[in-house]
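Okay, got some structures for you below.
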Structure P
């Protein structure tokens, strides 16, 4: 079957070659996409929804939005902390992670 020969070829590629093949496919797919916002809307909605998890639904909408905003800010502050820590470790010659 056609799929098995592709699987064998993929297993012989280096990680860099696999990455480049995936990158080529992603760019080709986006080149055919007419409405990028529509294509990514479900993912964006799911990403935003994560910040509402754990917030009681019986709160007024403004309070829920306020708490979700704080959760979002905490999330991005955590990413900034990880990036700063990794950058410091790289400068010091250590590993990031």
Structure Q
């Protein structure tokens, strides 16, 4: 079974949920509670630092992928790089639906 999403009795994918079991779909506003720690070891330090700024912030879910993971994104501006964004897939314990 996919973490963060469940299937009905016919095996059809249901929407993912947040840490409290609330349904999450594209457009749902969620607060990022934490970021998967494995990313710290796989990303360059500056990217990890940028991702950490997402904790505590609220973002609309921009996509739910084929595995049932909701994605959020944050845009950054840099004189050297211009505008760029980081996208983050969230597990249920990493987000909370915000009304």
Structure R
């Protein structure tokens, strides 16, 4: 309960120097974008190899499991060849390596 009171006090009663002595609640604006916990699936162009990251943070690539990171579990990655046996890995438009 003390944390909730402190957050309320900090947002509604105490002006902040960084905000030009306004209170954070005075500056808050609701986002024009609607929140969804089900974002649209990522789409990759046809020349990408597409792989879903498994529970252990790995993708199966050329009969081997390659570690990508547990934070990417369940996500779909796009791989594109950039050289002889070299691939660039993307999460949507974000280049991972």
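Where is relative contact order in percent (Cα under 8 Å, 6 or more apart) largest, in which of P, Q, R?
On the way: P: 12; Q: 35; R: 16.
That would be structure Q.
One of P, Q, R was used to calculate Cα extents along the principal axes in Å, giving 51, 29, 21; which? Please report the intermediate quantities before stating the final value.
Values: P: 57, 44, 24; Q: 51, 29, 21; R: 60, 28, 25.
The structure behind it is Q.
Quick note: the coordinates plus some simple rules give every number you see, no bench work behind them. Everything numeric in this text was worked out from a predicted model, so none of it was measured.
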